[in-house]
Structure 1
Amino acid sequence: MIPYNPTETLSKEFDSPKVEHFKTIKPEDLPEFLTALHQTQIYLQTHYLILWQLITITRLQESATAKYSGINGKERIWTIYIKKGIQENERGREYKITLSTQATSLLREIKKLSGDKEYLFPSVRNPMTYTNPQIANSVIKRMGYKGKFVVHGLRSIASTYLNDQ
């Protein structure tokens, strides 16, 4: 047994990684962004994906891979499983999202497009799987927000707004 830990001060020898937040816009710029989104020529499904993420305040991967089996329309609850840091075959941590009136209204429109598919946002190329999550970021870049805003920034906008309230 040694009386002390020789690695105790080791962390002081290294620089901490610089935290870089996702690019976002100010909450007051959101109406301008939504107007631009409505005027952009994109698949309606991609438009809905961005709106779904904004309304549900979820991560892009969670939104893009959403399945109808996770949605209880009667109770207006969307259940997802966060798989961060677990084995592939494990279910993950359960996370329930209450669907607002706007979310359930948008869900009806999404259903008109996706029909009886497994995913809310099926891939255009292969409807048996989900859409590419990065398509939303590609659209935002084409809208003129390259380097200023990424779709994950919608969570930051919501967080800023809710914390201010």
Structure 2
Amino acid sequence: MEIPTRRVHLLGVTAHPTSSWAVQQARDLLMALDDRVHHVKFLIRDTAAKFTDAIDAVFASEAIQVLLTPVLAPRANAYIERWIGGRRRELLDRTLIANERNLRNALAAYETHFNTHRPHRALCQAAPLRPLPDPVDPDGKVIRRDLLGGVVHEYTQVA
């Protein structure tokens, strides 16, 4: 998650993460950031065994300082913990996941919803990749669009 913009990058899903898989995800993240990688100064990560020195070296190659969270301190990385909790409550607790491909599709749809539509208080109710629209008539029509079979709803107002 990019803290200033609240933009989330979801790169991989696997039932059995290993250190080599995590290193590849780190490389994929740097590629996904593309030109914005030079704006990243810090990466906050936990101390799980799959996060090895090889991951730190991937980020160090781009001059990104890796900060470790203290053990058993969920508030140390509260932004991503909030996203994980919201994702569980808004999506995973209400969806039957059949397999890994189904999980990838559901998480990709939720990531798109989160980054392009879901309002954030820290962004004055804008979404990470979408500024606030101009105000419209309060008596205007509201349209609801269902995502993921009705689990997630997006609302827009039309004149």
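Please treat every number below as a calculation from the coordinates, not as lab data. Note that the coordinates shown come from a computational prediction; the quantities given were computed from them, not determined experimentally. Cβ atoms are built from the backbone, for glycine too; each structure is taken alone.
Annotations for the structure displayed:
- Highest-scoring label, criterion being relative contact order in percent (Cα under 8 Å, 6 or more apart), among 1, 2: 1
- Source structure of the calculated read-out (distance in nm of label points 7 Å out along Cα→Cβ at positions 96 and 112, 2.4) within 1, 2: 2.
- P(r) over Cα pairs in 10 Å bins from 0, in percent derived as 9, 32, 36, 17, 5, 1 - corresponding label from 1, 2: 2
- Top of 1, 2 by FRET efficiency 1/(1 + (r/R0)^6) of positions 8 and 144 (r between Cβ atoms, R0 = 41 Å, to 0.05), largest first: 2
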